[in-house]
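Please find the structures below.
Any read-out appearing in this document is the output of simple, stated calculations on the displayed coordinates, not a laboratory observation. Nothing here was measured: the structure is a model prediction, and the numbers come from that model. Cβ atoms are built from the backbone, for glycine too; each structure is taken alone.
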Structure 1
Amino acid sequence: MMDSYFAPAERTEDEDLVKEIEIVNKNAVMSGLLHSISGLIVILDEHRQIIAMNDSFLRMIGFNDPSGVLGLRIGEVLQCIHADDEPAGCGTTKFCSTCGAAIATVAALGHDKPAERICALTAVRGGRHVDIALLVRAHPLDISGNRFLLLFLQDISIQQQRAALERTFFHDINNMLCALVGASEMLRADNGQSDLVKMIHQSALRLQKEVEIQRSLSQTERYTYHPLIHRISTERIMEELRTSFISHPVAQKKTLQFSPSYPVISLNTDMSLLLRVLCNMIINALEATEENGTVRVWLEQDGNLLTFHVWNRQVIPEDAALRIFQRNFSTKEGAGRGIGTYSMKLFGEQILGGEVSFTTSEDEGTVFRFSLPIQWSVSESLHERKADTS
């Protein structure tokens, strides 16, 4: 028996595969379905191998002859970067336990009822990696006493990217607004009769409401950011972080410790983006921390590199850790998820030129790190950098 990290590894014998293909092709209902529906349709056997597909699916994967597809599995045809990680192929690697397509097919076969999942797939296209999001719905079938699986696939990559970009922006704005509104409420409690305090509080609430309205109306499909580079001291960065979380809701009943000693230096960077990356790191750590738990923040310098560290006691499960920075992947439900950690990579690496990483273990907990070069040469000026996430 072949080894597998998730789905059964066994494949159908060639002779049996030919018989399965004939059974489906001779079935009038299946033949009519494949020729009449324009969406992406694939029929699998019990070993998750393709035995029929419609023309729309063939065009999507760039094949003219279906014979080159028959007998393969979905991840192999879509050129998933993990499809060949194990000898038994698609469905058997350590990444497959979090793959929406693999989960939907295994669940539908195992429970003999339809299953639907979103598949966040990184595929090879033209020699480069491409992120694809597919909505996969699997329906068990019985044809002439044989079990098959009917897959309906919908490419929702554009919808996911749009939702992700909107969530990235509004997620960060909302975090800042929560801190602003919370601070204004504390100010009003101490100086409630002041007209200026009342104005600040009302303005904060209005701004929060306007952002909510804008979020519901936003139809942005393209996002380009040009960083504004200034020389910023570590003292100011740490003070901004402390201020941001003084009254932040996610920090309630938890301890956020900032190291009192750190390298006192200055670096060239975009303050707004730097704070977005660091605040996301801290918010994620606080959200993962139980009540009365502790999150620690500290800085270290190693030559020309300044590294921000955020620690919490919780360990990230292995299956989630494998995809922690992947666009569209999230352990939470809903379109446009998988944003906090993905945006760390987007802003921290593609725009600011740093490196975002993490380690996690039962003994040591989880530490997210963001390393930035302190000095930049003229040719590496971040004034010329931009990020296009369309």
Structure 2
Amino acid sequence: MKDNHHTPPFRADVVGSYLRPDYLHTARRQFTHGEIDLVALTAVEDRAIRELITKQKSLGLPVITDGEFRRSWWHLDFMWGLNGVEKASLSQGYVFDGIETRPETARLTGKISGENHPFIEHFKFILPFADANTLPRLTIPAPAQFLKELHRPENKQATESIYPDQAELVADIVKAYQQFIKALYAAGCRNLQLDDCTWGMMVDARYNNAGVAISSQDCDCHPSTHTVVSSDLGSLAELLLNVNNGAVEGAPEDLVLTTHVCRGNYRSTWAASGGYAPVADALFGRENVAAYYLEFDTDRAGDFSPLAAVSGNKQVVLGLISSKFGQLEDKTTVIARIREAAQYVPLERLCLSTQCGFASTEEGNALTEEQQWAKIELVQQIVAEVWKA
């Protein structure tokens, strides 16, 4: 059995984001309205992160994160930190099941590069809290997620004006991520998680293969649906695989690189449905990561059979516990599902976590902090029973 305290992914693991405390929500609103400055906001963030890390350690979690407390979004804040990228607004946000997000995006203003990214300092803040039993982890959006953001309909003109050749765009994204990873490693990070909804969106026929949902005014479909308008799924899979693998090429061998895949997580709603089979060969077989954190909490993610495509000694973290609602899952049912997954990936290469973070955006999911921690304790209880930890 692998060492559960030193080698990620951990048998009882987490995806990374946590519910923000009320006082942090208040401070962010005050900052937005100009009532406090950045220094004051940062001090509140620092306090919240310290308290979060104390809680993570008290529960015996082998990994600590900052909960993404300095971010508004799980992905856009990282993109805004790259050179050549600005925060911009759209006419429509991301469309989830019965709800729409804030209409914010990342748009190009010039050539992309990755020097002096603010997330390096974010990681440095949590590094001193690590000890012999806890590893600090950073989560960022995968390069594929950034590429697809730049191809949202209202971003395409800016993207193509700066990068008329997509090969050059991909090359600069790869280079920017490599620059970031090099700086992050130098800062002391040894576990980087690449969050990637692109694969989860590709398996849903309501979305086009560029990964951008078109709005109802652009088609004759029902307002709550989307249509397929683009080309070969296999070609897109190759493009996304190449940009992700290119970004991590040359990364230090002792930097554990993992990826998380889901189908949307915003205020307890979801964006896509579909099993992993259409993308399994590319994603599970050829993406250069050590492990996959995979959504499996509902039948929207399909069955476990695509896991047969997981190559080599890669590990799979089964996201069988929902972070979207507070009710605790039945342990017996979850254990039975772990046994079912072990038909495709050996039990010693399986781990357990929630299907996603608890707050992919600052709004958070519809559960309490107490319920959040109860979910994590349930993961730990199940792991102790299944793996006799």
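From 1, 2, which structure was distance in nm of label points 7 Å out along Cα→Cβ at positions 148 and 268 = 6.3 calculated on? Derived from 1, not from the others. Structures 1, 2 were shown, and log10 I(q)/I(0) by the Debye sum over Cα atoms at q = 0.09, 0.13, 0.15, 0.20 Å⁻¹, for residues 156-315 alone at -0.34, -0.71, -0.93, -1.39 was computed from 2. Comparing distance in nm of label points 7 Å out along Cα→Cβ at positions 164 and 308 across structures 1, 2, the highest value is found for 2.
Given that distance in nm of label points 7 Å out along Cα→Cβ at positions 76 and 292, derived from a single structure, equals 5.5, which label among 1, 2 identifies that structure? Computed on structure 1. When mean count of other Cβ atoms within 10 Å over residues 140-147 is computed for each of 1, 2, the one that comes out at 24.8 is 2. With relative contact order in percent (Cα under 8 Å, 6 or more apart) derived from the coordinates and found to be 19, which of 1, 2 does the value describe? Derived from 2, not from the others. Here Rg/Rh (Cα atoms, Kirkwood Rh) has been calculated and equals 1.06, so which of 1, 2 was it run on? Matching structure: 1.
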